[in-house]
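Asks: Okay, got some structures for you below.
What follows is calculated from the coordinates using simple rules that are stated; it is not laboratory data. Being a predicted model, the structure only gives us computed values, none of them experimental. Cβ atoms are built from the backbone, for glycine too; each structure is taken alone.
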Structure P
Amino acid sequence: MSDIMGVNHRYSATLGGEEIVVETGKLAEQAGGAVTVQVGQTMIFAVTTMSKSVREGIDFFPLSVDYEEKLYAAGRIPGSYFRREGKPSEGAILTSRVIDRPLRPLFPKDMLNEVQIILTAFSHDQEHQIDTLGIIAASAALMISDIPWHGPVAAVRIGMIAGELIVNPTISQMEGSTLDLRVAGTRDAINMVECAAKEIDEETMIEALNLAHRSLQDVLAMQQQMADAIGKPKQDFIGLPWDDAIYEAVAGQTRDALRDIIINKTERTERSDAVEELKNNLIAEYEARNAATEDPAAQVSLRIVRDAYEKIYKEEVRRRIVSDGVRPDGRDYVTIRPLAAEVGVIPRVHGSGLFKRGQTQVLTVATLGTPRDSQILDTLSPEENKRFLHHYNFPPYSTGEVSPLRGPKRREIGHGALAEAALRSMIPDESVFPYTIRLVSEVLSSNGSTSMGSVCGSTLSLMDAGVPIIRPVAGIAMGLIKEGDAVAVLTDIQGLEDHLGDMDFKVAGTTNGITALQMDIKITGVSDEVMAQALAQARHARLQILEVMLQALPEHRAALSDYAPRMISIKIDPDKIGSVIGPGGKTIRGIQERINVKIDIEDDGTVFVAGADAESVNAAVEEVRGLTEDAEVGRIYTGKVVRIEPYGVFVEFLPGRDGMVHISQLADFRVESIEDVVNIGDEIMVMVTDVSPDGKVRLSRQAVLEGWTAEEARQRDRRPSGGGDRGDRGDRGGNGSRRSGSGGGDRGGRRGGGGGRPPRDD
């Protein structure tokens, strides 16, 4: 049987004090490489395969990384109509991206063979994180496969609990963490960072990054051991065609002209037009040469001509930055492009913010909703819903291009998630601000770092909407150009610098610290000194940006938009939720329909009441409180007479709750006929004098009229709850003369029944 199933190879390493187990040889024998990776009872399966041929006309490396989230891994059935997994969730897409990013730079740069990596969650114990495990699994599968790749890589999560950095924390531990840092890297250097934080300072961030890289070494050594022992021979790959002679010829024809354009044309459109015109003239020249050459073997590849031209352009831009200290638009390394900020730019919406940095312009709109508007999550995550959502849209017109609109791409989902992470820790707790919040960032114009522009626009829109954020957040994108030992750290990179640079480093934060960080490095050997310099420049930049933002709106608006719902949250005894809902939901539906509000109830007894105005919300809250409130001895209520009996009246003093006022307690004089004092439908003030073990409530109107204390009410009202003789009223001391006769004097005016003297302040 074991021969049929294949020979299983098992390797292990330690990460954060836990054993990481990698197994291969039993599953997916026809794939290029296949492994399972397990920690605790969480297991992920990774398979990778490379095509033998190349698609016609392709000029890029076609790598696809897909993480499949199977709910059977956590013993759950999908909640969709078809009861099967559909398109990837946002979380699955983000996991695919975070796995892709550290792998991609390590493939041969000119490779054209298609590579597919598929990862499947086999088991999830709801404690161990699966995203960083996926990076390890994909890397291990590549290492033992026949696919050319310059790995291995490994990944780890770093948390911070009570000021202490924790390696590889569990999901439950992360609930109390102020840092969620995911780091991937090789033996020599970090090559990917994804981070959300609660205002972490720059020094601590560098310490966490170093700890992460040190923690990876055992897992990296294990993967190398696997490759050495059972790895397949690597296949040859098909690369982009190249000819050094053509490159030298093109360089001789264009380098000086390109250098002149880069120096003298700092405006983006003017520079781009000049570069494009020079390229078109070059291609036209080679086309003419090919047309005049009858021998096909002697003709020059126009593709190589184009690639050579792009390489020379890249070299000249980088040389100008590193050698001359001047960037393509004429800036130095630390200058930020012109900034502008505005709020309230759109009518009717709950909040809007417009942010502009150079040619990058982002508009964010904020919408406030009730708890029922939160996003329900049908994923492997223990989290069941989200009340803070950030969505990011990148339409083609933002770069002056035309393309069909077919929903958000992975990049848009990733940028939205990064901005969401940057802002999440500054969103007030649900107990303080019980709204569901949705932000939508529309990129109107793009020339570098629209994700950080969306952080700024989103902060403005939140403040414009009246959301009491803890502190404003701003973001900036940093870049790196490294030529030999010369290094240039660039603040506020634009599109060209991002495309031609060696690092994309986005940092968001407040005046107090970092709230999000994302980094992708295309080279190795970025030192701590360079990292510290990048973080320091980023802090200086975001403080400048925050200053401009706060000029547009110094603090969040004191009041919500007229169009935003009004909402109050209260806490009730969870055992009394049924009293609010009522049989078949009748009670809660009745309140919602009658007062025109929305009511949401959590399992812990938190009740959210939302409506168009404060008056209706307050009215509904009072009804909910009445349905769940216990009668309190000594407390005064205003109630309605709902039934009259010969021995007394029944008063509804709380919604659905009534008590009896004995005839002897109905007034501060002797009552001969109840109808002389009150009638059905009258509102009277009563005090609770007693609550029996079976829930029967005794009320007294006399206690209110005479200003009794709760103790006095308990002592004086000792009569049975049924009819019959009212019995002796007891010694009333100095009050005896008041009770005789018909209640004359200044008390006569209260005999009509509604009203009464307010209780005495004892």
Structure Q
Amino acid sequence: MKSLSSKRVQAALSALLVGLIAAHVGGLIHIAPMQRAEAWLYDTWLKRTAPTGLDDRIAILDIDEASLKSVGRWPWSRDTMTALVDKLFDHYYVGALGFDVVFAEPDKSSGLDSLKQLAQAELAGSRDFQSALKQLAPRLDYDARFAQALADRPIALGYYFIPDGYGDSKSGMLPFHSLPLAAFRPMQPGMPPATGYGANLAVFQNVAQGSGFFNMRADEDGTARQMHLVAPFGEGYYPALSAATLRVAFGGDPLVAGIEAGSILGRAYTAPWVEVGGIRVPLSADGSVHVPYRAGAPFPYISAAQVLAGKAPLAQLENRIVLLGSTAPGLADLRVTPFSSTFPGVEIHAHLIAGMLDGTTRYTPPWADDARVLVVLVLGVLLTLVLLRFNPIIGLVVSMGLLALLLAAYAAAWTRFWVVPMAAPMITVLGLYAFNTAYGFFAESRNKRQMTKLFGQYVPPELAAEMSQDPAHYTMDGQSREMTVLFSDIRGFTNFSEKLSPTELAEVLNAYLSTMTHIVQKQRGTIDKYIGDAIMAFWNAPVDLADHASRAVQTALDMQAALPQLNQEFAARGWPEVQIGVGVNTGRMSVGNMGSEFRMSYTVMGDAVNLGSRLEGITKQYGVGILVTQPTVEADPVHAFMKIDDVRVKGKETPVAIYEPLGVKAGLDETLKKNAADFEAVFASYQKQDWDTAESALRALNERTPRKLYDIYLERIAHFRAAPPPADWDGVFVYTTK
């Protein structure tokens, strides 16, 4: 479990991430990578679901490289264009024609103007010349002939608007607007206001049944995904070329437009729409639709040169809506779409017309942004709570489930021809999972480093590593625990140190303390501190050890067992021999990080600790290397012990039974067992004041195995014979010094 403060930081950072995404969705800020993610999701889904197959309603008349080579460079003469239009309608019987080009300048290639100038000159003013010119003029007026070819035919001319910032020139004649500005009130959909236009000559515009702008729209990445079907300019709205071509193909009925009002959860929404040839097309709030691209090659491309030569297949043009445009690279009408980076602009109009005919144009509903903000916030809160409370595996399962739901919602909206961008909610899920997983990883790594830093100086490295696997289980806060403490000290250290130089003394202590510390750590003990030559260690904190008493006792035995080898090494270097005393006690202790604002230490405190220190001090009184207390003996089923005495140490009224550990019960030497049993019998006689029995047994023990311990009790018996203890003597020896 993470700490409360860590969870608060994690929750705050998660909330910040969710807030940023919600602000982006709500339009308060712009995050470019988020927009790119939305585009990627849209493109992927579009390509996955795009229909295939040939559309037999629309064809593209291509001013391709072959046509330019055959006819000549663009723009072609109006005479050629007249022949092309006449061929399309009189020979190929097309249903409608839309021009993805603009005829903005008069055609003077016939030489008619020059002939008129000659007719006005004095030398060419003969009646024959004037008569011949009058007969030739209609044939040489290419613009008039082209206008005549356009008249009374379902043809839509193309023009373009000049966006703000690109000048305000106005060329040609703009048609009368198709819709009033009030058509969508109170909304104002459409392209950003234009400042100029490039339109067709009046002679063409006046006779054309329809016309529409062919401006392309590109997203931030330059890709054409959406197109405006209406654009405001001056006093009204103008249709796109695709809508204008479809309108004339259906008989030329006027455009109809309006807004659809509704409410969701009490919030009112309005959405614009436009009706073309009786087909209602829902629009996004900005008057655009998502281009319903088809996969593959749905529309036949027919070379304009083939049509002029009468060699184009009739079946590819008859009764079709034909769009005239160019794929020639030199004419620069290639666009970037989700399907290609060199997509003919004229084909985009074809996809739009096909989509309007099929009712498959997509739009973004007016409630989409509100819904996305709500989803981002709800998912953000829900997933943050899950990730804070549960492990990463559960978090992953929940995250994957939420992603699946979002994809299902995206697919469901797609079937309704709605485009509701879902990348932001998906990034919310993925971002929160990735962030919280990374945060948890780094927080855990930090906790491990902190654990190693905090406890590494007290416990062995392998124990610190074990603790770092579950740092939340360990704490340096103060707590009361049943523990075992060990104190060891070099006997006669003052005399010992006087025999060595400061440098040698440091070397001796380093070697001694290193050896003993290794023994403590081998038994998973925690080094509390070094007090000069003394070592203080404890067990059962910070790591739980059920056998803490056994481990402490074994440590004391191993420390004594290590002295012969250590002294042999010291002797080889001319250093004095080391003898130590060890005291071990088990009991309730306070453990934790204690100290002052200037220095803290992870240590133990309490009466049980003090008693352990007293035991180490009196080992030399009995001539034994180790003393432990009754609680330690009771908590240690592994080792055998011999009772040494019942004592009252300085500062304690309650008597304490003290023992000497003999070794591991299994395999204990029989002689050692017999001596221990005999001494405990002596001690029982001693406490009963049966001096004769106790003395006799002690002398027998001394003859078998001489020990200072036996001599001490012989001295006590001699003392009590001379000065008998009081009648209420309880057999406890009282120490008046530490």
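Asks: Out of P, Q, choose the structure whose coordinates give log10 I(q)/I(0) by the Debye sum over Cα atoms at q = 0.06 Å⁻¹ equal to -0.54 when calculated.
Replies: Details: P: -0.54; Q: -0.61.
Corresponding structure: P.
Asks: Kindly point out which one of P, Q the value -10000 was derived from, the read-out being helix-only ellipticity at 222 nm (-39500 (n - 2.57) for each DSSP H run of 4 or more, over all residues; to 500).
Replies: P
Asks: Taking mean projected area of the Cα convex hull in nm², for residues 177-320 alone from the coordinates of each of P, Q, which one would give 15.1?
Replies: P
Asks: Next up: To which of P, Q does the computed value 17.7, 56 (Rg and Dmax of the Cα atoms in Å, for residues 369-560 alone) belong?
Replies: It traces back to P.
Asks: Which one of P, Q has distance in nm of label points 7 Å out along Cα→Cβ at positions 329 and 625, as calculated from the coordinates, equal to 9.4?
Replies: It traces back to Q.
Asks: Between P, Q, which one scores greatest on distance in nm of label points 7 Å out along Cα→Cβ at positions 217 and 265? Don't skip to the answer; put the middle values down first.
Replies: Numbers: P: 5.1; Q: 2.7.
The maximum falls on structure P.
Asks: Also, I was wondering about something else. Given that distance in nm of label points 7 Å out along Cα→Cβ at positions 193 and 385, derived from a single structure, equals 3.6, which label among P, Q identifies that structure?
Replies: Clearly, the read-out refers to P.
Asks: Assuming 5.3 is distance in nm of label points 7 Å out along Cα→Cβ at positions 345 and 657 as calculated from a single structure, say which of P, Q it is. Can you show the working numbers first?
Replies: Working: P: 5.3; Q: 10.5.
Structure of origin is P.
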